[in-house]
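Values in this text are rule-based calculations from the coordinates and carry no lab data. What you see is a predicted model, and the numbers here were worked out from it, not measured in a lab. Cβ atoms are built from the backbone, for glycine too; each structure is taken alone.
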Structure I
Amino acid sequence: MRFAFIIIMGLFVSACGSVPPINFSVPNVGPSATKIHAEVKVITVTLARADEQTGPMPANAAPLAPYWKEALEEALDKMAIFQDDAPKKLSLSVKVLKIDLPSAGISMTTDTAAHYELIDRADGSVIYATDINASGTTPGDFAFQGLARARESLNRSVQNNILQFLQALQTTNINQPMLPAPSPAKQPKPTS
């Protein structure tokens, strides 16, 4: 009887112990009624240097940047807010400023921060720039294993971060850059 109980408990714990994969894909993104008449040619996602960070950053966070980029590309594709054949070409640059993972707890919350910039590729002007702070919480009943709750809180935090950027993007006016390109310095006329 005791042996059967141990086997049943072992199966229960192993069933509850699977750690979800890294999945930053934002759920329920649909086409936007707002359209931006520009094409995004390049998307980059990088981690902030130590002097740029606004909070904790795990030492092993570098592999997360490609997942963030992939999820952002997927969300922008689903949103269809940009026009592929538009004459104006943009770059989207994302700098991850903070990934504050939970250390322990029943309910786990991860906080993320990222700086997003849309840059006009023709003149370098910053069309739009914003810092997004988001969190993701996984309740204690999500999984028995703490690592599973922590991983899912990271997934939810990044998904919420990207979602907040997508919502802000809908109010962007590309014809009024936030930081216009610097005007070229006037060259002095040669004297004879």
Structure II
Amino acid sequence: MMDKIRIAIFASGNGSNAQNIAEHFAGNSSVDICRIFSNKADAFVLKRADNLNIPSFVFTKKQMNESEIVLNQLIADKTDFIVLAGFLLKIPANILEKFPYKIINIHPALLPKYGGKGMYGMRVHEAVKASGDIESGITIHYVNAAYDEGNVIFQAMIPVEKSDTAEDIANKVHGLEYEHFPKVIEQIISGAF
């Protein structure tokens, strides 16, 4: 029997994408969400992890950047892939080197627009609204040493109407995230990308 592919999910906040991914793979006999990692001890994603019976691991930015504690936990868990689902810290070199083309992120805009340090959450949707763009969407990409600059794997678009608020844009983009992110992860780990 083939070993399950083991996925670690990193999240900093609410964790709705993390839960959506975990639920997508819950009945999958070849994939295991082995742990949810968070850099915030009060993040709601940790409550979601408890409710889903998925172990969690909490660490500080300093621990991630200045020690091997996060990398050692990933290795101990026999992690195959890392999925960033609303994770706000830059992945350090020691983890990037151990998991080349095995770390996937989702960004709530059509990169290369509205990416980079500090561009996350509502800041992105407010920038899209302020620019007058007629479309936005999601970008799923591999993670490298620079924020939001890894190779693009998949994009999906939504129209932006003049009457849309930043919240309206956020809601449309969330819909794309929930619809596409688990399926694209499944394609990546099966070797389709």
inquiry  = So if we calculate distance in nm of label points 7 Å out along Cα→Cβ at positions 20 and 148 for every structure here (I, II), which label has the highest result?
reply    = II
key: Which entry (I, II) yields the derived value 0.60 for FRET efficiency 1/(1 + (r/R0)^6) of positions 36 and 124 (r between Cβ atoms, R0 = 25 Å, to 0.05)   = II
inquiry  = I have 19 for relative contact order in percent (Cα under 8 Å, 6 or more apart), calculated from one of the structures I, II. Which structure is it?
reply    = II
remark   = Re distance in nm of label points 7 Å out along Cα→Cβ at positions 108 and 172: value 3.2 computed from one entry in I, II; matching entry is structure I
inquiry  = Given a value of 13.2 for mean count of other Cβ atoms within 10 Å over residues 44-51, calculated from one of I, II, which structure does it belong to?
reply    = I
note = Comparing mean projected area of the Cα convex hull in nm² across structures I, II, the largest value goes to I
